[in-house]
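What follows are several structures.
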Structure I
Amino acid sequence: MSECLKAVVLAAGKGTRLRTEGVDLPKVLRLAGGRPLLSYVLDALSFLPARDTVLVVGYEGDKVTAAFPGYPHAHQSPQLGTGHAVQCAQGALEGFEGHVLICCGDMPLMGRAAYEKLWETHLAQGNACTLMAGVADQPLPYGRILRDENGGFARIVEDKDCTPAEREVKELNAGVYIFHARELWRALTTLRPDNAQGEYYLTDAPAWLLRQGEKVGVCAACTPEEMLGVNTPEQLSQVEAILKQREEMR
């Protein structure tokens, strides 16, 4: 399975909103259930060899690489968005012509089965890009996946940019993707920071590929719980409670 797939894990964040407790750690090294958030992500990606999983580090990146020394890494500085983070990883994947899985290091609840299902779907459909989606009845502040008249992928609209009708869409972007490497590098060159944050968003890449005539698919492989990321002390507590519940059910 791993021969034509490599992973890029976005792990550069400072976790500013988590620092209200005075803990001086990069976000992905914050503990949940006694373990760093990033350790759960890497466990779920263990169907890939460590050498094929690139960590994009930034704030206090030396602490992250020291904690996970078996993984290649790339530095993102300054931090200019998810698209920029993947651009920073391109050098570590130089010459690679397979497929690239991109995920976040602060999503400890995403399971291996979801990643593997995304990969299977990507190959089966022959897509240039396949997005992980989750369907949630409760309102969550994630990008909505909009479909065209035939039910195919059209584009992603970020929560803050949604119209009232778009906000009712229950299919959410989980922030996990697989791209064919060649198409990924093409798409990254087109990203522009034309937004309020002045950042390069990876979410712009699938729609650009679609406009070039490439196939873009959606795989609703994860649960709303698996999509949860950690940005605040409240979210960290929520994730810890879920991890504890999972442990008790084993």
Structure II
Amino acid sequence: MRFGVVVFPGSNCERDCFHLVDQVLGRPVRYVWHQDTALERVDCVILPGGFSYGDYLRPGAIARFSPVMGAVAEHAGAGGLVLGICNGFQILLEAGLLPGAMLRNRSLQFQCQDVFLRVEDVETAFTRLCRPGQVLKVPIKHGDGNYHVDPEDLAARGRVVFRYSEADGRVTPEANPNGSMANIAGLANLEGNVVGLMPHPEVSAEEVLGGTDGRVLLESAVRYWEERGPC
């Protein structure tokens, strides 16, 4: 299985994603420049966190028009795997690959802290190794993570994958760090091959970083791809 990490002007988490795939998972990976128009030799594409194009206008709104996003949409439509992390999730929303939109955090402050995520859907390509209701500890670092969506649009085009929770899995207002509707922290398209989330699994994949809970997302993707075979 081959990975590609897209780099936009202003991305700042691409090296963490590359390290996770290359050094932790031991899988082939390469960088994909935002001006590329094709995803050659890539089975899973990762849109990393950061501040693409300086987050001018709003996060992800300009990156959505990068040439590479046409290739990402084609890749997703053909059943290829796509993971959007933080700013990458915002880009997927702006591109219409996932439903909904991001607002400023409820606090109007940048939030950088560990959070707990309850796994709501274990049938996506990135959660198949998780248990229903499993709680993951993963950090967040964002200023625009307040997710909102029309419930009908969500039901028609998406699946909730992660919710902010307490350590014991209870979904409470106090566990919600940014005001996201229904504590939603991540979601998938209906097919389950495109997943976006605000927390950063790539920096929660080694004990030296304080925990390994985030590793399961990409380990799940590898297992999914090996069982399903190339699209």
Structure III
Amino acid sequence: MTFAVVVFPGSNSDRDAAEAARVLGERARLVWHKDTELGEADAVILPGGFAHGDYLRTGAIARFSPIMGAVADFAERGGPVLGICNGFQVLLEAGLLPGAMVRNRDIKFRCEFVPVRVDQVDTPFTSACAPGQVLHLPIAHGEGNYYAPPDVVESLEANRQVIFRYTDRSGAMTEGSNPNGSVHAIAGICNAARNVVGLMPHPERACEAPLGSDDGRIVLASAAEAIRDGRFRARPAAAASR
């Protein structure tokens, strides 16, 4: 299968994401943000970095890149889309996921490994996980503090759209285990259709043990498995309007 990795000016994890796919034995294609088609893609990754320098707000300019029309269409047809860190911020700005990112609670850039609990396993990027599984993943962000109005957060919780949470190593939510102040310790969410997922931690930087953890492998491996067995696959364009 093929992961299409979108490259914006300022992306710095695009090649990490492509290499992570290759580590799993899958193909990866880098797609420039000015392109208007994804080509033959089974899944799409919006990588981390500082798209367009994160001017105005994180992801605010990237949402207008020509490729985002193709990403939105792919998502609408049920295709698996993963936004990692800055890619998550782009998905929020583009309206493909609800909410917003604000500055970290301590106003500091946080770069460290943190425990991340998998709360839902019925998305293409968590289907190979066990409920409650705790992954050891790195974060690297200054604006990773997820915020949404109370009614939106209530809806996310009710619809099981909170996919990842910051916890301690045992999987318990504590004040000290939340690195950025995100509401409800949210580290990642999905859309209502469950095929679009955004998370602030970097699974692509934790796909091989020498990097400090290989727990991130399961995120991309989940997608490969879910696509191959037909659980999550983009419908043909002609079928999308039926």
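Here, each number is a calculation from the coordinates, and none is a lab measurement. Because the structure is predicted, anything quoted here is derived from the model rather than measured. Cβ atoms are built from the backbone, for glycine too; each structure is taken alone.
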Thinking only about distance in nm of label points 7 Å out along Cα→Cβ at positions 12 and 212, which of I, II, III has the largest value? II
Upon calculation of Cα extents along the principal axes in Å from the atomic coordinates, which of the structures I, II, III produces 48, 38, 37? III
